[in-house]
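S.K.: These are the structures, in structure tokens.
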Structure P
Amino acid sequence: MARVFLIVMDSVGCGGAPDAADFGDLGSNTLGHIAQSCAAGLADLGRAGPLCMPNLDALGLGAAVRLASGADVPGLTAKPLGAWGAATEVSNGKDTPSGHWELAGVPVPWNWTYFPDTNPAFPDDIVAAVCKLAGTDGILGNCHASGVPIIERHCAEHLRTGWPICYTSADSVFQIAAHEETFGLERLLTLCRDLAPLLHARNVGRVIARPFSGTPGNFHRTSNRKDFAMDPPAPTLLEWVSGAGRATHAIGKIGDIFSMKGVRHLHKGKSDIELFDHLDALIDNAEVGSLTFANFVEFDSLYGHPRDVPGYARALEWFDARVGLLLPRLRDGDLAIFTADHGNDPTFRGTEHTRERVPIVCAGAGSREVGLRAFVDVAATVANHLGVASQGPGKGFL
């Protein structure tokens with residue numbers, strides 16, 4: 001019986017979304033622009049030369065970018081030996097839950113609530129709720145921001161007052177940063193957990209705990225981040241598979257994104273290196289008929305949002321090298337699908353996600369072009385391969 005490994009390279013978009021202009025993202029192309037920057041010598045920090053991803057490119061990664069956007073992708077020019085195409089999202093968002101839920105067969109049927117890019121950004125009643133739950137007289141931040149700069153700005157005051165640092169982004173999210181030792185990790189997690197129902201009732205997709213440690217000028221965010229996400233609006237691929245009596249494995253933040261619904265085994269780690277170690281182990285040991293659903297977040301969190309082109313390129317090349325060691329260990333009948341949930345073009349303006357199509361490249365399905373597909377077609381393809389009923393609107397492409 002087959003196994004499936006659905007592997008999300010968080011934010012590794014490939015341009016070409018037909019509605020990109022509606023999101024202010026016309027012209028964004030994460031993979032295309034990284035490849036072009038590398039070829040132009042603009043990413044020679046800790047690496048050098050054209051983007052080198054021979055393993056995923058051999059499956060069709062470069063071809064997927066060209067199909068999705070028509071972009072030149074120097075360095076990714078292999079003739080595809082795998083099944084390849086690109087997928088377009090229909091949910092009205094470019095965030096983590098929208099992308100993952102739709103890949104898992106469930107488009108988002110509502111419009112997310114976003115906080116205005118004003119200062120302050122949050123309504124008074126939400127601020128009051130945070131203060132009551134945290135036992136503080138106020139909050140810090142209360143604006144749109146990226147995580148590292150806002151912690152840097154408020155770290156000293158946070159340590160002095162104990163007030164949580166609250167911020168948001170262009171996503172439907174409420175984020176709270178606090179010091180693990182002085183504020184307390186469990187206190188932060190409890191605060192976010194207790195606040196989440198209020199935000200979810202207003203269609204704010206996630207409340208995220210962002211713990212950090214250290215001192216002003218010498219702090220670091222820890223690996224104990226936790227997302228408190230809304231429940232998907234309908235059963236997803238994970239529930240289809242687990243409901244059929246099959247094992248499901250969630251690697252990384254998949255458990256948080258899906259509120260653990262349909263997840264039987266959770267595998268967490270402090271870095272993408274540790275998460276890939278889990279994936280390696282499951283390639284060797286996952287049960288017959290199982291689904292492994294993995295998210296590798298550091299493309300997005302460490303390199304996309306900070307607009308670090310060389311760092312993003314290094315991460316892609318590291319990932320591809322690990323893929324090269326993984327692919328030969330797939331068993332007969334196994335299917336590995338590599339895709340993404342949205343874009344985060346490090347050459348684009350701002351620091352937010354970008355509305356893009358995403359690549360689909362597959363090992364274990366022969367050599368074929370699958371064309372331009374819908375996100376939901378990924379879930380249908382996985383269900384078909386595992387021989388379980390697809391409960392979503394997608395159509396399989398293999």
Structure Q
Amino acid sequence: MRKTILIVLTYLLCLPLLAQVSYKDLNSAKLNTTRQLKIKLPKNYDPSSEVKYPLIIVFDGDYLFEPVVGQVDFQTYFDDMPSSIVVGVVQGEERFYDGYCDEVTGLPTESGLRFHDFVATELIPYLDDKYNTSKFRVAVGHDVMGNFINSYLFKEHPIFQAYVSISPDLSGNVQDYLGKRLEVFDKDIFYYMATSENDVINIRDAVLKADAQISTVENKNLTYYFDDFKNETHYTLVTGAIARSFDKIFELYKPLREKELKEKVLPYEGTLDEYLTDRYNRIEELFGIKKEITEEEFEKVVKIAEQREDLESLEKIGKLAKKLKPNSLLGMYYLAQYSEKTGKTKKAKKLYESALELEDATHITRDFIFSKIEELTVADTDQNEEDTDEDN
């Protein structure tokens with residue numbers, strides 16, 4: 001009964017998402033037929049905007065598209081991953097032919113090779129031309145198609161930067177040389193693979209063998225994640241694998257959280273403005289999208305600077321905040337704090353006064369700035385009275 005209720009609730013939650021899905025037919029010269037696509041654009045998508053979005057291609061779009069869309073919407077709601085364009089390829093009865101691979105090499109051949117080329121030379125160019133796609137592309141496949149997506153790894157210039165291979169039916173020698181291929185990449189590549197204790201036996205055995213090999217790969221450009229789910233089957237592991245894979249692939253994109261603050265920011269060798277700048281440059285370089293540093297993140301890093309007793313970082317964070325958020329009083333407030341902590345009270349007072357001309361920050365208002373100015377004024381008055389008493 002409980003499971004039935006959860007299924008109904010999930011369906012009801014997905015209804016608004018499905019209402020935003022469009023269906024398009026794409027004529028293919030490679031396949032000599034027309035293929036249907038399911039397309040989900042980000043909320044508030046504006047084709048005239050310069051904003052770019054990662055592209056997620058879902059193979060087995062017949063049944064895998066909706067779980068992927070649901071997870072993307074869930075994680076983007078919490079800003080754990082960027083808004084993305086999700087495209088499902090409907091395969092239907094052609095699935096076996098689309099995923100047809102050589103028994104020895106495990107790579108696409110005949111109808112499988114035609115489908116491989118359809119995706120690389122027709123589908124991706126079509127989507128890049130029609131939508132605001134970034135350079136970051138994710139391939140998601142399950143079972144036969146989980147094996148099929150590996151074929152793009154063996155190209156000199158892979159069209160996908162991230163691979164979600166869910167309980168892949170690894171064919172031929174793929175399981176033997178998948179790790180060797182991942183070892184030689186000189187650019188960032190993400191690879192996720194999953195199985196479960198109740199998976200199809202031959203699939204599980206091959207996946208575990210491949211994982212043992214990939215786990216030994218030493219390549220700073222490879223980010224590899226593996227899950228072996230308990231109490232799940234070949235099919236029930238799908239939703240968990242999608243959630244886990246996106247959580248890992250887009251880990252860098254997430255807002256600064258306690259774990260990163262403790263393990264990376266606190267011991268960082270250098271001023272903390274550099275950490276923030278490097279982090280967000282990396283996001284832009286990797287995902288092809290520009291993400292702004294939030295006021296909350298500035299505040300978290302400033303607290304770390306205070307914990308480190310790092311006044312140099314405080315000053316530089318103030319300058320960075322002022323540059324990136326010129327209309328906010330945030331940067332001016334940090335610069336005033338720096339001056340105050342270094343004993344330059346007159347300069348601090350002037351900076352606080354300048355902050356009054358700017359917009360409130362999330363947790364720092366002009367009323368608070370007024371109180372800081374009053375506090376310094378009283379301190380100056382008391383100091384002047386002490387100086388006068390000493391002179392007398």
Structure R
Amino acid sequence: MKQAFIYDAIRTPRGKAKPDGGLTDLTPFELLKVLYDALEQRNDLDKNQVEDVVLGCVTQVGEQGGNIAKASLLFAGWPDHIPGLTVNRYCSSGIDAINIAAMKIMTGQAQCTIAGGIEMMSRVPMLSDKATLFLDSEQALRHRMLLMGSGADLIASLYGMSRQQIDKVAFSSQQRAAHARDQGWFSSIIPVFNPTKGIMISTDECIREPSSMDQLGALQPFFADIGAQGVDALQCHEHPELESIRHVHTAGNSPAMADAASLILIGDESLSDTLGQSPRARIVAVATVCDDPLEVVSGCAKATAVLMQQQGLEVADIDLFELHEAFASTSIKCQQDLGIGDEKLNVNGGCIALGHPMGATGGIMMGTLLDELERRKSTTGIVAASGAAGSGTAMLIQCV
């Protein structure tokens with residue numbers, strides 16, 4: 001089997017998914033075109049060499065419907081012969097898109113592919129596809145298909161996490177993200193011009209500073225009302241060791257909704273000669289799993305554990321972990337289950353501070369991991385994301 005290499009990883013800034021957000025006036029097509037053009041120019045890429053494009057997108061409706069991977073290529077003026085595939089494995093979609101595009105390289109089906117993702121949550125809000133198992137509470141309870149925050153509160157309850165522990169994760173994420181932004185460490189960002197507002201967006205907008213533990217502590221729990229509608233009863237029935245559910249997640253320690261896109265250029269070893277440049281990293285291995293659906297967002301922890309076990313690796317063998325900060329409890333679970341120290345986990349902040357543009361997040365996390373590995377002159381990293389219903393995907397890379 002051939003090896004798959006990452007030659008470039010770029011992304012837009014994360015824009016606030018609000019009317020005053022810097023990207024909200026652009027369509028998903030327009031946002032992706034900025035990255036397609038940048039990928040071509042940065043790598044002197046002959047577009048005719050690209051043999052497939054795979055994009056993650058969770059809410060595939062309206063402007064993001066109709067196979068946006070293929071539709072965006074046509075909008076960007078790329079050759080008609082390039083096919084496109086849009087995938088949805090909830091919030092791990094971007095990493096799964098990278099995996100699919102890499103597998104085409106590994107199996108000899110292609111020499112050059114592009115992966116990534118798109119989510120414009122200001123224009124196509126979460127749940128606007130009206131999925132029955134999310135919107136019909138009776139069906140959701142019957143089939144154990146819960147919203148993400150309910151799963152996060154269950155994880156906090158099972159692990160005995162206090163509100164202060166949860167808020168501390170959020171506070172640290174904000175501080176780390178602000179520092180990395182100020183130092184210019186998010187070098188995978190491609191600035192985006194918004195002609196409607198007449199502004200250039202070059203940094204992530206969702207970082208909420210200055211924030212303090214007192215400010216975070218004053219926020220009210222967000223998912224208690226949903227819990228009272230039968231979710232708490234179901235979770236306690238499934239876990240009789242629990243007397244009640246700790247509702248500790250708020251708007252301040254949950255991921256911010258955002259607009260963004262990401263693209264990853266993937267190829268075999270021969271693409272190096274064609275582009276006249278060395279690859280940045282090699283994709284070593286991938287693991288995809290599904291954990292307890294009631295925990296909803298625990299998949300990244302399980303996927304990382306399975307991947308490391310399959311590869312015979314310990315935490316000491318990995319330089320950096322970029323694991324989905326789906327909610328604060330997910331990060332604590334990752335640390336406790338895997339034994340990862342603060343010095344290796346999400347060192348430049350996570351989705352709580354930076355925002356979570358669902359289908360684009362996996363590609364953004366990959367770029368963030370590569371940026372930091374190269375800055376530190378380190379070698380080995382794992383990126384992982386949780387999806388709904390307990391799903392999760394983890395990917396091991398080595399810088400070349």
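S.K.: To which of P, Q, R does the computed value 0.35 (FRET efficiency 1/(1 + (r/R0)^6) of positions 79 and 271 (r between Cβ atoms, R0 = 30 Å, to 0.05)) belong?
M.R.: The correct label is P.
S.K.: May I pose another question? Which of P, Q, R yields 0.10 for FRET efficiency 1/(1 + (r/R0)^6) of positions 127 and 327 (r between Cβ atoms, R0 = 35 Å, to 0.05), as computed?
M.R.: Corresponding structure: P.
S.K.: Let me ask another. Tell me which of P, Q, R gives 2.6 when you compute distance in nm of label points 7 Å out along Cα→Cβ at positions 247 and 335.
M.R.: R
S.K.: Using the calculated result 25.5 for mean count of other Cβ atoms within 10 Å over residues 143-150, pick out the matching structure from P, Q, R.
M.R.: Computing mean count of other Cβ atoms within 10 Å over residues 143-150 on every structure in P, Q, R gives 25.5 only for Q.
Only the coordinates and a few stated rules stand behind these numbers; no lab work does. Quick caveat, the model's predicted, so the values are computed rather than measured. Cβ atoms are built from the backbone, for glycine too; each structure is taken alone.
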